[in-house]
Structure P
Amino acid sequence: MTPILELRGVRGGYGTIDVLHGVSLTVEPGQVHALLGPNGAGKTTTLSVCSGQIVPSAGQLILSGREVNGVSSDSLARAGVCLIPEGRGIFPNLTVTENLRMFTHSGVSMSEMQETAFAQFPRLKERRKQIAGTMSGGEQQMLAMARSLAANPALLLLDELSMGLAPLIVEELYERVAALASQGVSILVVEQFAQAVLGIADVASIMLHGRVTRTGPPQEIAEELTEAYLGGTSGSHA
């Protein structure tokens with residue numbers, strides 16, 4: 001089958017400064033691909049390239065067999081590429097229902113939006129009248145995911161899903177990620193803390209200094225990772 005996403009020798013970054021130095025990786029249909037590495041490795045920049053926010057300065061970004069270098073993020077979103085950024089990406093001053101309504105511009109009806117969101121995350125139905133910014137971090141992440149899933153994405157890009165959340169909540173969220181993959185959604189997930197995602201990943205890559213240095217089965221990758229390598233406190237990401 002044709003991969004959903006391919007990066008071939010991608011270089012890119014901010015202004016004239018390249019953060020990525022020849023990144024190559026592939027996401028197959030229905031696959032969870034975990035991209036792991038320390039702060040500053042270039043993980044978030046990679047997602048920005050995949051979602052069309054950064055145009056590669058060299059190399060190819062390929063979506064379902066078609067090169068899409070320079071295609072706008074809006075066009076990629078309409079083609080089924082959905083990014084859930086670090087920091088939730090919700091409207092904190094609006095209620096849960098109002099947040100869901102904001103996403104109906106993608107062509108999904110409000111009834112479809114609510115049906116999908118509440119089926120995936122029943123807790124949001126209980127919180128539907130609550131101001132989103134007053135919910136727990138885990139509930140806010142559920143809302144961000146629910147808004148995105150209602151658009152029926154082909155490729156989901158997740159940036160630091162576990163950031164600032166309790167382990168039990170993280171486990172619950174990644175169970176949802178695994179379920180989505182089993183339904184055919186392809187997922188590229190960036191994580192600093194490998195243990196959060198390796199249990200549900202089909203393949204994992206290690207990124208260091210803007211390069212993918214190793215790709216393999218999650219079990220093998222887990223054996224190569226050390227606390228010193230991926231430990232440390234959360235902070236800004238490249």
Structure Q
Amino acid sequence: MNIQSHTADLNTPTGLMRTYIHRPVGEGKYPAILFYSEIFQQTGPIERAAQMMASHGYVVLVPEVFHELNPIGTVLGYDDAGREKGNADKMAKDVQGYDTDNAALIAFIKQQDWCNGNIGAMGFCIGGHLAFRAALQPEVKGTACFYATDLHTQVIPNKPGQHSMERLQDITGELQMIWGKQDSHIPTAGRVEIYQKLSETNLTFTWHEFNAQHAFMRDEGERYDAQTAMLGYQLALNLFSRTLR
């Protein structure tokens with residue numbers, strides 16, 4: 001499908017949130033995917049990934065995940081300065097701020113005539129965690145989490161009982177967890193801890209590990225693995241075709 005791209009600035013309790021929207025050209029109602037970026041916000045690789053998903057018949061919304069901490073339109077570089085700023089933002093924003101962001105996105109989607117009412121979530125790196133966090137919303141029916149960081153840590157600020165792994169009972173849709181076995185950000189012990197906690201619940205989830213590094217989906221840099229990335233997209237598209245169609 002050919003796609004079109006535009007922006008919407010959504011009101012949230014923590015300020016205006018720029019959201020990039022990629023959707024098929026022409027009339028029609030489509031499922032929506034909340035697409036969460038890395039700490040760098042909507043970079044070229046994130047935009048291309050979102051547009052690729054949109055071309056399969058989805059409306060893909062990419063919010064600026066640190067909108068309250070940066071001017072609208074901020075994109076951080078894949079360099080030391082960008083990583084330092086992005087990681088500082090990650091440690092500054094309370095996890096419940098993402099909940100109100102998600103609620104604003106879902107309320108916006110429900111008002112649009114291009115959505116058929118079905119909503120999923122997807123994300124890379126911290127975006128994988130934020131997609132997991134979006135799955136706490138009852139409207140989210142399917143969620144693809146790519147190498148979700150800090151599910152096994154306390155790096156992202158949270159109040160007692162509000163850590164994402166303490167809210168598993170609120171997830172009602174299907175989860176898809178995708179990892180790189182050579183990911184130094186989420187070591188084997190961390191993945192094992194997450195798997196064990198998910199397995200102790202009644203959640204519907206699948207678990208996929210590849211011989212790949214962190215950020216293997218990012219189509220820039222030496223860690224990009226195009227063949228494995230294609231498999232990752234196919235897994236996500238399979239999930240959404242089953243849960244959102």
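From which structure (P, Q) was semi-axes √(5λ) of the Cα gyration tensor in Å calculated, if the value obtained is 24, 20, 20?
Working: P: 28, 21, 16; Q: 24, 20, 20.
Derived from the structure labelled Q.
Out of P, Q, choose the structure whose coordinates give distance in nm of label points 7 Å out along Cα→Cβ at positions 101 and 125 equal to 1.3 when calculated. List each step's numbers first, then the result.
Working: P: 2.1; Q: 1.3.
It was calculated from structure Q.
Starting from the value 26, 18, 8: which structure in P, Q was semi-axes √(5λ) of the Cα gyration tensor in Å, for residues 37-108 alone calculated from?
Details: P: 26, 18, 8; Q: 21, 18, 8.
Corresponding structure: P.
Thinking of P, Q, which structure, once FRET efficiency 1/(1 + (r/R0)^6) of positions 61 and 157 (r between Cβ atoms, R0 = 30 Å, to 0.05) is computed, gives back 1.00? Let's see the in-between values first.
On the way: P: 1.00; Q: 0.75.
This figure was derived from P.
Output the label of whichever structure in P, Q has the greatest value of distance in nm of label points 7 Å out along Cα→Cβ at positions 93 and 181.
On the way: P: 3.9; Q: 3.3.
When distance in nm of label points 7 Å out along Cα→Cβ at positions 93 and 181 is computed for each of P, Q, structure P gives the biggest number.
Out of P, Q, which has the highest value for mean count of other Cβ atoms within 10 Å over residues 29-36? Each step should come with its number before you reach the end.
Values: P: 22.6; Q: 25.5.
Largest one: structure Q.
Among the shown structures P, Q, from which was the value 2.8 of distance in nm of label points 7 Å out along Cα→Cβ at positions 21 and 45 calculated? Could you put the intermediate results ahead of the total?
Numbers: P: 1.0; Q: 2.8.
Among P, Q, the structure yielding 2.8 for distance in nm of label points 7 Å out along Cα→Cβ at positions 21 and 45 is Q.
With distance in nm of label points 7 Å out along Cα→Cβ at positions 85 and 189 derived from the coordinates and found to be 2.1, which of P, Q does the value describe?
This value belongs to structure P.
With relative contact order in percent (Cα under 8 Å, 6 or more apart) computed per structure, which member of P, Q shows the largest figure?
On the way: P: 30; Q: 17.
Greatest value across P, Q: structure P.
All of the numbers you see were taken from the coordinates with simple rules; none came from a lab. These numbers come from a predicted model, not from an experiment. Cβ atoms are built from the backbone, for glycine too; each structure is taken alone.
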